[in-house]
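Take a look at the structures listed below.
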Structure 1
Amino acid sequence: MITVELRNLNLQAGQRVLDLGCGEGRHAIHLLVSEAVDVVGIDLSIDDVRTASERAKPFVGEPQTPGRLLLGVGNGLQLPFADNSFDVVICSEVLEHILDYRGVLAEIDRVLKPAGIFAASVPTFFPEWVCWQFSDEYHQVEGGHIRIFRERELRNSIESLGHQYFARHKAHALHAPFWWLKCLLWSKPESRLLAAYHRLLVWDLMQKPLLTRALEKLLNPILGKSIVLYFVKPQSPPDEPRKYGQETAAVAMEVQS
C-alpha cells in the first residue's frame with residue numbers, strides 16, 4: 001500500500017533515499033524493486049525491521065532488482081547519519097506517533113542534502129478525527145497516534161525549516177470507511193461485516209481492478225485517509241563540515257541486490 005507517489009521524488013540512479021519509520025518495509029521494498037537507488041530503512045521497532053528484512057529477501061540477488069537496501073533500528077530524534085547524507089527522505093505515517101515531532105523534522109532537515117526532496121504523510125484530519133470520536137482504544141493503544149494534524153500545521157512546521165512546498169495529494173480513500181467501521185466495532189473484531197470489508201481491501205490491493213482504482217481516485221480528494229506533502233530543501237553553502245549524529249542503531253541488516 002504505497003502512499004508516497006514516486007514521480008514526485010525526482011529519483012535519479014545512484015541516489016540515497018532514507019525511509020524514516022519504514023515499518024514493515026512497504027516504501028523501502030517498493031523502491032528496492034523499482035528504482036536504481038540505495039535505500040536505508042530505519043524504524044524504532046526491531047520486530048518491524050525483521051519483518052521488512054524477511055519480506056525483502058525474495059528480491060535479493062534477482063537480476064531485475066535494481067536497488068540496494070539497508071535496514072536498521074534507530075531513533076528518529078538521533079539519526080546515526082552525517083549531515084547532508086540523503087537525496088530524498090520519506091517519512092510516512094510516523095509523525096502522528098511522536099511527541100517531539102519537530103525534533104524529528106529537524107533531524108530530517110540535517111541529513112537531507114541541499115536541493116533534496118522530503119515527502120511527509122500523516123492521517124488526514126477529518127477521517128482521523130472520526131476514528132477518535134468512535135473509539136478511544138484506536139488511539140490510546142501503546143505506540144498509537146497522539147495527535148491529529150491539520151494540513152496547515154504540518155506544512156508550516158516544515159516550511160519553518162526553510163523547505164519549499166511544491167505538491168500535495170491524498171491517498172487511501174477506501175480505507176477511511178474501513179477504519180470508521182473498525183472503530184465502531186472495536187469490541188467485536190470477529191464482525192462478519194468488518195471481515196468482508198477487509199477482504200475487499202486485500203482484493204483491491206492485490207488485483208488493482210479498474211473499478212476500485214477509479215473509485216478511490218475519485219474519492220481521494222474528499223475521503224483520503226492520508227495527506228502527503230512534498231518539499232524541496234533550499235540550497236546552502238557547502239563549506240560547513242559534516243557532522244555525525246549519535247549512533248543509535250540497535251541492529252542492522254543489509255539487503256543488497
Structure 2
Amino acid sequence: MPHTVDEVHAAVRRLWPPEGAEAWDAPGLLSGDPRAEVRRIRLAVDAVPDTVDDALQARAQVLLVHHPLLLRGVTSVAEDRYKGAVVARLIRGGCALIAAHTNADVVETGTSAVLADRIGLLDARPLVPAADPARGLGRIGTLAEPTTLGRLARMLAEALPPTAGGIRVAGDYDRPVSTVSVCGGAGDSLLQNPLVVSSDVYITSDLRHHPASEARENARIAGGPGLIDVSHWASEWLWLETAAAQLREALPSVQVTVSDVRTDPWDFAVVQ
C-alpha cells in the first residue's frame with residue numbers, strides 16, 4: 001500500500017526532528033499535495049532544474065533535498081527565474097519537495113557524522129553538542145592509525161565524489177595527524193571552537209580568505225589545526241545514502257534512490 005506525501009513528511013520529521021534545526025533554517029515540506037500517493041522518493045543535495053528533471057525521470061513523487069529551496073525570502077516564483085522554474089516543474093510533474101537541512105546535520109547519523117565515519121574516526125562526538133550530547137554540529141574523533149596531512153587529503157580525494165575545485169589544504173604535507181575535526185558543509189564559523197583549535201586538522205567547506213588566513217597564522221604562532229577545504233556539495237552528498245537507508249526502513253513499501261547529479265556549482269578549474 002503506497003504512503004502519502006504527508007506520511008513521508010512525518011517520517012522525515014521523525015528521522016530528523018525539526019526542533020534540531022537552526023532558527024534561520026527552513027526545512028520541511030515546501031510544495032506538493034500532502035494527500036498525494038508516494039511510491040518513489042529521490043534524494044539530492046540541492047533542488048535545481050537538473051535534480052528535478054532527474055527525479056521526474058525516476059518517476060519520483062517526492063524529491064527530498066538537503067538544502068531548502070526557499071531558505072531566503074523571495075517575492076516571485078515566476079518561471080523566468082530559477083526558483084520559480086523549479087517549483088513549477090515539480091508541481092507539473094506531481095513531485096513534492098521536502099528538505100532536511102540543519103536538523104539532519106545534528107543527528108547521530110547526520111552529515112558530519114557520515115563524513116567522520118567515512119574517514120574512519122573513532123569515538124567521534126559533536127563539536128557543538130545539543131541538549132542530547134550525542135547530537136550537535138560537527139564531529140571530532142581520532143584516526144585508528146596516525147597519518148599525515150597530505151595522506152589524509154589524498155584519502156578524502158578518494159572518498160568524496162570528484163569536483164572541479166578539488167581539495168585545498170593549509171599546512172605542511174608531512175604534518176602528523178591523529179585528532180581530526182570535521183563539519184560537513186560551510187564550517188568557518190567553528191574555526192575558533194576549542195575542540196577545532198585543539199585538533200590536528202579541521203575538514204570543512206567554503207573556507208573564506210580572511211577566516212582561513214587568520215586560523216593559519218594563529219596556528220603558526222600559538223598552535224592550531226591544519227585546514228582541509230572540500231566541496232560543500234561533495235561533503236554532504238555522502239550523507240544521502242545513509243538517509244536513503246533510513247527512509248527505506250521507515251517506509252518499506254516506498255522505493256528510495258539517490259541522485260548522482262552533481263550540483264557543485266563549479267564546472268572546471270585552471271591550475272596556474
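Nothing in this text is a laboratory measurement; each read-out follows from the coordinates by a stated rule. Remember, it's a predicted structure, so these values are computed and weren't measured experimentally. Cβ atoms are built from the backbone, for glycine too; each structure is taken alone.
Using mean count of other Cβ atoms within 10 Å over residues 136-143 as the calculated read-out, with 11.0 as its value, let me know the right label among 1, 2. Attributed to the structure labelled 1. Tell me which of 1, 2 gives 5.1 when you compute mean projected area of the Cα convex hull in nm², for residues 72-119 alone. Answer by label: 2. The value 16.9 for mean count of other Cβ atoms within 10 Å over residues 128-135 was derived from one model only; which of 1, 2 is it? Only one of 1, 2 returns 16.9 for mean count of other Cβ atoms within 10 Å over residues 128-135, namely 1.
Hey, relative contact order in percent (Cα under 8 Å, 6 or more apart) derived from one of 1, 2 reads 26; which structure? Source structure: 1.
Source structure of the calculated read-out (distance in nm of label points 7 Å out along Cα→Cβ at positions 80 and 144, 3.2) within 1, 2: 1.
For the read-out semi-axes √(5λ) of the Cα gyration tensor in Å, a value of 34, 20, 17 was computed from one structure; give its label from 1, 2. Label of the originating structure: 2.
When distance in nm of label points 7 Å out along Cα→Cβ at positions 112 and 152 is calculated for each of structures 1, 2, structure 1 gives the greatest result. Comparing distance in nm of label points 7 Å out along Cα→Cβ at positions 32 and 232 across 1, 2, which structure shows the greatest value? Max of distance in nm of label points 7 Å out along Cα→Cβ at positions 32 and 232: 1. Between structures 1, 2, the greatest calculated value of distance in nm of label points 7 Å out along Cα→Cβ at positions 40 and 168 is seen in 2.
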